[in-house]
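Once you scroll down, you'll see the structures, which are given as structure tokens.
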Structure 1
Amino acid sequence: MPTPRLTELPDEVLRLVEKASGPAVDVGTVSAGLNSAIAARVRTTEHTLFVKGLPLDHPRVWTQDREAGVNPYVRDVAPKLHWHMEDDGWSLLGFEYVTGGHADFTPGSPDLPAVVATMTRLAEVPSPSIELKSMPHRLRKYVDDPTDLSWFAGNSLLHTEWNPHNILMTNRGALFVDWAWASLGAAWIDPALWLLWLIAHGHTPSQAEGEAAAHPAWELAPPAGLDALALVQRRLWDSIAHQSPDDWVRPMQRAAQTWAEHRTGKL
């Protein structure tokens, strides 16, 4: 479920930001995103920052640690993290503030090649020496045959969360944000998960697979592995839709159903 977004920075949060980066000159909240209680643009005398945060007692506060741990490995494809602090009841991340709009996933969008280009650079990042969940572990609840999980195994660093709000189109190309669900797995999984969002934004399954095929790892994707992932994603999004009333979930559920039918002929 989304985390309610605060419309103003609490005084204790502003004090922590100023402790890390100097006196604040201007503060503005950011509306995009679903999972942070704090999301703000803060201009100080030294930096302009994007600050995101959660209360230390929030059940997903671990995602803050995950983002902080991953950031040193992905600075070629993501905004730089200046600091991470936990104090006064809050976990806060202070990133460089990057100007750019969110990616357009509709058919024919000029953003698509740039997204693939950055995704390709991500696939070249060495496996980080931090603890990350594996894709077989994450998807274990959604397979009929546990042997299917072997298709998803690998040591590639994956982003996995391809909501267009997690992609900023900048003068440095596409940059990826929100690394809370970074995982390890087969390199072809990221373009395969991305194509679901393309279907949700108007692509046919064949068109979406054509866009995903621009990623070099797509050639390594075994057809049986893609079939297994399509069925897993259909079950996963059915489960999410059963639990969540949010408007954005239904198009993703339909996209997952459409791709699974395209791959396997099964509704």
Structure 2
Amino acid sequence: MEKFGDIEIRVFGKSGNLELKPENYDIKHIASILQNVEDLLYPNNKKDRPIITYDIQGGSVRHVFKTPIQYIIGFSAILSQIQVSNSIDFLDLKTARALENIQQLAQQKNYEFQFTTSVKKEVELAINPNTRFFRSEETWADAEFYFYGILKDAGGKSKANIHIDTDDYGYLAIETGKEFLIEQEGNLLYKKFGVRATGKQHLETGEIDTKSLKLVELINYNPSFDSDYLTSLITKAKKSWNGVNTDEWLSNLRGGYDT
């Protein structure tokens, strides 16, 4: 039988003049914690992740999560490293962003968040208005990317996006601007496109910040195999190779190196 462990995030602060407790802790803050904890524990493959159960308890406000102990052990090690380095730059993008969200909430509401696990009973990490758990700008640079896939959605109430389903990067939302979508005459949905976009990329790992993507160009993309066209190219190329000793040419290209 699989063993489970606990993660507790205890929140200290006030609601008006009253000390925080579950009865006066707003549901939108609960929703934020729930979403961010999922990214902290399982930032990548959410579809196949183990179960996470949740309970909210008194004693200020205590968010208690249960999940398999092996993941609790790994998360405890991450908390320890954050505490030692006082940095989140070494984390993968979704984990770092989840901690940034909690840091922002601490500053906005004057809350303190204390993290403990069943691995260690003492506080392993505290986030409050005086801490600065944000990614360093120096680790991320502006870059340009090309994505290929099927455009599945377009629009948005407050911010216009296109959503493209790619084989290499999954389902991406790319900011477009309403003007771009207004100018499109035909239906874009469920067609293959290439997307040229700008965004942020990690200087060391190459990781792409998918939340930063903005459209530069939408490219018609309909890859198909045309045997007649390929045959014509081969025929044209043969003329250029007349009289060339291919073995000698390849030997010169290798510089005398035999594989």
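Read-outs throughout are calculated quantities, based only on the coordinates presented, and are distinct from any laboratory measurement. This structure is a prediction, so every number in the text was calculated from the model and none was measured. Cβ atoms are built from the backbone, for glycine too; each structure is taken alone.
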Notebook entry, point to check: Can you tell which of 1, 2 yields 3.7 when distance in nm of label points 7 Å out along Cα→Cβ at positions 143 and 175 is derived from it?
Noted result: 1
Note to self: With mean projected area of the Cα convex hull in nm², for residues 159-198 alone coming out at 3.0, pick the structure among 1, 2 it was computed from.
What the structure shows: 1
Checklist line | Structure from which 69 was derived, percent of Cα pairs over 22 Å apart, options 1, 2 | finding: 2
